[in-house]
Structures are given as structure tokens and as C-alpha cells.
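In C-alpha cells below, several structures.
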Structure P
Amino acid sequence: MTDRVLSQDEIDDVFRHLRDTPEDDEPAKRALPYDFRRPDRIAKDQLRAIHLLHENFARSLAASLSAYLRAYVAVNLVSVEQLSFMEFSQCLPSPTCLVALDMKPFEGAAVLELNPALVFPIIEMLLGGNARVPLKVNREITEIEQSVLEGLYRITLNDLKMAWHAVTPMEFTIQAHETEPQLLRILAPNEAVVAVSMEVHIGDNAGMMNIGIPSIVIKMLRHKFDQQWSVRKSESTEHEQARVLRLIRPSGMHLDGRLEGPTMSMQDLMELKEGDVLTFDYPIGRQVDLILNRKLKYRGHIVTAGRKRAFQIDEQYKHG
């Protein structure tokens, strides 16, 4: 067998043949069809509504935890996005504090996760400590510590229920506890969830709280979201106005009628003596200012109404 060396022309012909030959006469055979209307996709407007809903939840939870822990707590909504359950699980630390939640009256389960960086300072505070020094504990939570957190879960789930009540009545109850995200088998790995991430600050300690809600449940509530936001846009109507009026009706206001005139220095005031005459140079017909809660609102005149003094409004002050 003799070795044969290819000429440069033969090498060029080989590469030219590879370049000119199409990879596939029908590229569509290699493409996977994608349906943008598939049921696990959430519309952007609905995600925005969920974002607003959980902003309200973050504010109420901050107030509730501040009262419960007797310390200043700040809760900030970080993100709302749609992920697969596998991606959501892989984003969680290990070990961590996980609970599976029933969502009555809907089928399916949600997930609530509290980072260890948040859980252990809360446990210390509930047991009488102050948790002023940042704690770095990386271990699984014990059954006793899990029992200590029952009050925290009760407050959190109640605020979550109240936030969702604006869309639909929903009861969140604890179904199971877990410490390893990979062991929580409540959803299929490829099932879509809406992941809500919040950062919680307690003193010098900070940690993440993550909530995963099945997308199929939120998809079922699409008409509820549409109805809720459409009502809000047009509902500054009679019912809302009557409610606001009932709230402010018993409130009191301070009215002050002032005759604004020239001013004088404290030194001149201290040097006044009997017989001195002060010229105010204030015309009799000039209007008097009516101050409402320290703000100038009206101008008019002081009058009598029977045996009482009154203020007759001539014009509304126009801020300029």
C-alpha cells in the first residue's frame, strides 16, 4: 500500500464540497414547535398584578413581624418571575427551611422557603435574645425549632391570605416540612411556578423569603385578576367615596382667622411703654385670612351670627 498525498486543488475541492452542501434540506424537521399560548405561560400584565399584590403583602408583613418580634423589620419585594419547579428548587440554599402549602379551595400546593440567615435570628429573638450580632448558622432546623416558628408561619400565611383576598378567597395551610429542596416532591420538575422573592431585614440580619405558586392556579384566576384591576380603575365611585367620607367625618380641624399686618422687632416690643401708639396701617375693609390646619385656604371677613363670632368666606385662596 502506497501513501498518497493530496494536492492543494484536491483539498480545496473537499472543503468547497462541504461548504456548498446544505446541512439539511428541511430545517423545520430539526426545530421544535413552541406554542406561546400554552397553559403554563403567564401574561405580563398578570405578572405585574401579582407584583403589586405581593408589594402589599410585603408592607403588611413588615408591620406584623415588627409587632410580633418587637423589633424593626423591613420587607422588600425583589422579583416576580416564572420558572420551572426544578429551576426554582435549584435557586434555594441547602439546607433551608421549606414548607409545602395547601391552597384551598384550589388543587395543587405552593412552597414557602425561609433562608437560614433569616430563620435562626428569628428563633433567637423568640427565645429571648436580641439577634444584634449577625448569625451565620448552616445546619438543618430541629423539630423543637420548627415548633418555635409556628407563630411566625401563622402570621405570614394570614398576611398572605389577606393580600390574595383582593383577588380571590384563598386559605394557606401547612401541608409538610422539609429542609432539602431536592426532597420536596410536590410538583413535577418541569411544571411552571411563579417565584416571588422577598428580602427581609431584621436589625443587622438579612435573609430571603421565597414563595413558589403553581402557574396553573394563577392561570385559572386570569379572569379574577382582570376583574379586580378593572374594578379598581373605575371604582373611585359612590361606594368608595362614601367609605372615605365615613372615615374622615369625625375628624377635627383647626380654624384660625388671622389679621395679617406689619411686624416689629422684639427689641422695639420690649421698649414699648404706656402712651406709645402703634400704627398698623391696616384698612378696615381688607380681608382676613382663614388658616385651615396651618394652611391658608380662604379669605373673608369676621362677622356676627347671633351672639357668636363667625367667618364669612369671600373667596378661596388660589395657591400660586
Structure Q
Amino acid sequence: MSDVRNVIVIGGGPAGYTAALYTARANLSPLVIEGFNWGGQLMITSDVENYPGYADGVLGPTMMQDFRRQAERFGAEFLTDDVTRVDFSERPFRVLVGDDEYLADSVIVATGATARQLGLESEARLQGRGVSYCATCDASFFRDKVVVVVGGGDSAMEEATFIARFASKVYLVHRREEFRASPIMVDRARADEKIELVLNKTVVEVLGDLKVTGVRLRDTVTGEESELETDGFFVAIGHDPNTALFLDQLDHEEETGYLTTRGKTTETNIPGVFAAGDVQDHVYRQAVTAAGSGCAAALDAERFLAAERQRRSTVPAA
């Protein structure tokens, strides 16, 4: 473990596995510390129909297995464990997994983001069976069906209006009378005849056995409970980037925690450390954009390492 790697990739999702593929094909012999929950948000996604190359669609976990296998084919090494600490204060960089220490001349951070959940047992049980966290990914599966969206911010308004292009009816459930969303987004949702606002209600249970059939609501004013029949349930209460390990060393957005990168590159504030995928992208959050970002990070890392080798070779001997 005292050997210095060319590159360590932290995270196992579309961005991390694509970065691993590209760095492996560049003969950089990457170590991918993919985490116990490798695969990211795709592991709780059933059918993926919008990723190029899968003409007939693919299960999210199957796609992640394909990504992983392709990187492994070219020599990427995998460690299925969680990073517990990093030290980017000097090179080689130190990446710790418990008591084990790994060294590298460059690091690609691709730890992704996590969709916020309501924390209901029924919600977890029906993930991929009508429960979704991404309208762009899954709205087309609910064509001419009834859908419930829960949330009160811009994300919820955007998700509801997008889903309304496909669904016959969208119930937008919010726990208060007023929304956090910007007025223009609220007005857009109110103007859509397919969207009905259900205010002062919280979801206490997602109903269904093998698939979502409805939701049970509780009135936040009276405490009374009621049920809504629905074919789909979209949770739109935001995402949290998985950046806790890096906040004291890498520049990030103060309010959200997303890592910031320089210009159109994946470079962070520390030369040799790169960030790719949903850990620094809170706009698109798609598997295909994460994969593209992982490719960019790999190319940035490769060029960084080449420049370092060139610099070292031209430094006069003492």
C-alpha cells in the first residue's frame, strides 16, 4: 500500500467507472475505491431507457455492472470499501480506508449525490416499482397515468410540470400552504391543467405490494388521514452531494456542498485532484452527463500526470 499509484478514483457510479475505463486504457492502472454502495443512484433505478446504446432499455444495476466490467477488462483495480479520510495537503495524496493507506499522484472524486428520501419503509420497499427520484429518467413510464409528486421547492415544480407532459394527472403534495419555490415556477405549475395542488398534507405511507397503487396522506392542520390512488410516486425534495470527506480541503458551494471546478475542466482548487459527476453537478444529474464528466476527469488527470513527468524530467539534478 506504500506504492504510489498514478490515479485513485473515489466512487463507483457512471462518473467513477468511466474515469476508471479511460485511465485504465491510458495505462495508468487506476485503483477504484468504489464504496460499499457502488453503482450510485442507478442501483435503485429499474428501467433505464435514455442511455445511448441500450436500444431496448436496461436495468440500472445491470448497466452499472456493465460499466464496471468494461473498466475491469482494461486493468482497473477495484476496492469495494468506503474511504474514511483523505489528505490532499501534499503529493502523493493520501486516501485512507480505515487503517489502510493508499497513495496517488492524482485523485478523481466521483462520489455522486444522494436523493433525499422521506424515510418511509414503504417508500424504500417500492423503489423502482413506482417510487422514483428523477422525472427526467422515469416520467415516460407513466404515460396517461396518475402520478403524485411530493415537494415544495423549484425541483418539485419542475418535476411536476415535466411529468405532466406524459401523465394524465399529477398531484403535487406539499406539507404547507406556501411554497419555497420561486413564484414563476409556482405560477407555471398552477397554470398546468393536469396539475392539482394538494396543500397542508404529508405522505405517511406509500401504498402497494408489488407496485405503487396509492399514498396515504395526513392533514397537517386537522390530523385527518386520506388516500390518493396513484400509479407513480416521485420524491422531489432535493439531493445532497456526498462531499463530507472533502469539505475542509476542496472548494465547494457553501450552501449546497457541491464541489466547484474551474471553468470547463474538472480541476478543483488542488492541482491533481479532479471532481466528476453529480458530486459537482446539481443541474443535469443524468447518467450520461456523469459519464461524460468522468471521461473529462480522466483526460484531465492524464494530462496533469504527463505534464508532471515532463516537468520532473527537465528539473536539473541537484
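A short reminder: the numbers here are calculations on the coordinates, not readings from a lab. Just so it is clear, the model here is predicted, and its values are computed rather than measured. Cβ atoms are built from the backbone, for glycine too; each structure is taken alone.
Quick notes on this structure:
- Test item: Rg and Dmax of the Cα atoms in Å calculated as 34.7, 139, pick one of P, Q: P
- Among P, Q, structure where helix-only ellipticity at 222 nm (-39500 (n - 2.57) for each DSSP H run of 4 or more, over all residues; to 500) as derived comes to -10500: P
- Structure responsible for 29.2, with mean count of other Cβ atoms within 10 Å over residues 106-113 calculated and labels P, Q on offer: Q
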